[in-house]
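As structure tokens, here come the structures.
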Structure 1
Amino acid sequence: MPKPKILLDPHSRKSEWLFAPEEWQRLTDLAEIIWGKDDPIPPESFASVAAELTAIVTCGWRFGPLDALPRLRAILEVGGSHPSPRLLDYTACFQRGIRVLSCAPAFGPVVAEMALGLAIAAGRGIVEGDRLMRSGEERYSRAGNQDAFTLYGKRVGFIGYGGLAHSLQPLLAPFGCEFLAYDPWLPASYIQRQGVTPIGLDTLLSTCRVIFVLAVPSQENRGLIDRRRLELIQPDATFLLISRAYLVDFDALVELVNQGRFRVAIDVYPDEPVPPDHPVRRSHNTILSSHRAGHVPEDFRAIGRMVVDDLEAILHGLPPAEMQSAQPELVGRLR
């Protein structure tokens, strides 16, 4: 019996990043791999195989209408989010039972680890201490810790209580933190059952000592944390921008930080690469990271394993168990 045909077109990822040798062997045992190169498949090559494809592994959606794909059963996205609803017809996917899967769960643990590291570094002044030591301006012992604080017993706020928050909360649990969350997409009772207090955004910003921005961009939350809300943050608080800069008035954030209003750690920016003359590069009381929370080599291999696991399940008539399935109620609200 012929193997099902799977288009492997992961651009801008690379197949060698995603699949360890043993996972590649599993993948080729499961299916006939079409294309399998790191450059996007040319339109004419895609047209010649489209009618035979059972699944597509891709980074984004660039394959046009689904009419040309009568056998398609699954789209497995390896970029980190579901394909844009401007490009992919989700209504047709749901009607035809095509699974649309995102590798986002693979990023949760590694991004959470980085978020924890940034929070500790900000609270304990680790980056600034290194700079002062190298310039001969260090302050020893108590004198060097006048503005430091630990995570133990602190009130921690999650803006967005999805996969990233679920990965981060267990890392913070040993510190005995009090957890609060703002997430209008989740019932308050569900948040409470996770040991977290649901709360309004303004109250979270004005009362939490450590604030993590973890929400995914949606049609509704662009610039959600505007200047007025940023001004609610306590002077001794740390604000950690982890998921997307889309949610924040970034210019106001940089201006307030340069006024010494609170501490900030940033991993994501409105424009990347950040322009050389952007004022954030000269900001004070700030830890800057160049979108490095995810994209760890082990993480890409985790994505490859998840892809193979879920393809195996789908090809055996079972539901996927690893990747995140697109939900009809939410895909139209995502950015």
Structure 2
Amino acid sequence: MYKFFIKPLLFSMQPEKAHYFATGCLSFLSAIPGVPAIIRSMYDYKHPKLERKLFGLTFKNPVGLAAGFDKNARWYNELAHLGFGFIEIGTLTPKAQIGNPTPRLFRITEDEGLINRMGFNNLGAEDAIKRLKNRKTNIIIGGNIGKNTGTSNEEALADYVFNFNTLHDYVDYFVVNVSCPNVKDLTKLQDTPFLLNLLGDLKHINATKDKPKPILLKIAPDLNNSQLDEIIDIVAQTKIDGVIATNTTTSRENLKTDSKTITAIANGGLSGKPVRNRSTEVIKYLADKSNKAFPIIGVGGIHTAEDAIEKLDAGADLIQIYTGFIYEGPGLIKEINKKIVEHYG
């Protein structure tokens, strides 16, 4: 039904408008008594072999929704009906910000990808708490945190600390986002000295909490092997809980979409099928080179159950979808979970 009726309707709209239309429809339907149970019966696949225990958390299945889809924690209760094992909100910043000018989200359908330069548009960490306090589901929620665009890199640490303290009681794990290409100079924060300082501070603060939360680092697919070696060393030194590999890419190599269209779109992070192979390479490199010293959440270009298995076989412990969810629909979650049970027995 999704590919024949819903997707053509959504893809006839400007991407950002389609996003709000689709989530609005899901919210409306979920408010009708009995409908959430129908949605769950269609998409939520349960099996004891899907359960994963990581970071001291128990995931009912390893398929999550990546950050960026539910930036402000507006729809996580409704999205939980679709069968996700966990949902990551954000990226959240201390202060609300409108992000980059529109249009800032583009489909490249020939490559089954998206290019976005959203720019951390969100209502701020404190606003998200209003809805996180109204959690109606026991689904695991991750909090993806970043800095405000107007905050200099020299003052960025304070933004991450603010987010960490503000959200600590309301999310189940944290993701430190220093790899989004759509915030000016943000990726410079992937440099080793800053990361050691930032992650060290967050670990110290975490240790003072009554219930410490897992801390993960989200990295770019554009890091070379030497930089990935540094990431492995940083994880070992700071003893954070894991890595999310990967964010979107600035690369435009090997695209089917004509170069004129790509040039017209201009800057932004590319996601979807074009990033699949590189994401898997990064996962495998981290897993092999570190001898699986830390958990990895694999994300990037998962459009089929086979893509998901590829990530897991490469060394991912959990996976996340975003662009594949948009192109393939909510049935992809169930398809992946069934394939995992079949593949791993």
Structure 3
Amino acid sequence: MSPAAKPAAKPKLAIFGAASCGGCDIAIVNIHEHIVDVAAAFDIVLWPTIMDGKYSDIEAMADGEITITLVSGSMRTDETVHLAKLLRRKSQFMVSFGSCASEGCIPGLANLSSRKEILDTAFSTSSTDNPDGLRPVWECQVPEGVLRLPEFEPVLRTLDQVVEVDYTIPGCPPESNQIWAALEAVVKALNGTGPLPPKGSVLGAGESTVCDECARKRDVKKISQFVRIQQVAKFDPEICLLEQGLPCNGSATRSGCGALCPAVSAPCIGCYGAAEGVVDYGARLMSAFASVVEATQPEEIDRVLDGIADPVGQFYRFSLAGSLLRSGRAAWQKDGE
């Protein structure tokens, strides 16, 4: 009798979070019973949020041994850059998972400030209890040797600015149903029951805009001011939010979320990233806003635009690090840090 054939080795999955809030990890867990399907389909070799793992274990693997790696979070320290490059070498497919990895997201807004300004805010302001004025020391000599902290880089970068990326799953965080749809497509491709998505594909999202998913009525009204919702004199729950003067980013944002925010009268803030074909999210959004402004004179236009309380946060809240701008001048200044 011939010996029983060994079961085929499962594809290996790695999940790594760089500079992020951890919401993407929660979104993965939130795929409910499908998390069991993920565990059945993959051998999870790295997921620091839920299991112990050592960098040395990954370093010992053969190049390409990991089938697919999901990287959430942006590249803020030399450690995250090192891990991204290591995982790229060890992985067949690298996925930019969530807004921080693909666009820079909220952490990317720090690119408007220098490293010194960021550390001053973290360690020397009234919200921080630091009476001795301690600051990070990247290297420290101790009897056992040199201890080293990951060094804070001057400019935050997106994953694709550091390594080659095969696929992107957008969102802050990605919608849980979209996560499973993307992973299921990869599983089917590995099992030979479905096609592998073309390289460079955006998975778990649509190809249109949030406006196209939104059920609100639009009749191309012109507005004379931008306001916050509590300032709308007569709010209409059925009319387009932008046409009521509320800065809503749906016209430049990729579909796939189901227009959840506009459905409950909250303006879209752009967490699913730029729509298909948009080169620069902020530039497209500025153009969309300008199209509904009822003003012709410079002073009138200035008055209307002054109603946008936080222009950078409005136009580049999620996308600054991945935009054509990428950062402010301060981030590159030599300021003693």
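Once distance in nm of label points 7 Å out along Cα→Cβ at positions 60 and 100 is evaluated on every structure in 1, 2, 3, the highest one turns out to be 2.
Which structure, out of 1, 2, 3, was FRET efficiency 1/(1 + (r/R0)^6) of positions 36 and 116 (r between Cβ atoms, R0 = 30 Å, to 0.05) calculated from, if the result is 0.05? Clearly, the read-out refers to 3. Here FRET efficiency 1/(1 + (r/R0)^6) of positions 132 and 276 (r between Cβ atoms, R0 = 25 Å, to 0.05) was calculated and came to 0.20; which of the structures 1, 2, 3 was it taken from? Clearly, the read-out refers to 2. Comparison across structures 1, 2, 3 (criterion: FRET efficiency 1/(1 + (r/R0)^6) of positions 140 and 316 (r between Cβ atoms, R0 = 30 Å, to 0.05)) gives the highest value for 2.
Only the coordinates and a few stated rules stand behind these numbers; no lab work does. Note that this is a predicted model, so its numbers are computed, not measured. Cβ atoms are built from the backbone, for glycine too; each structure is taken alone.
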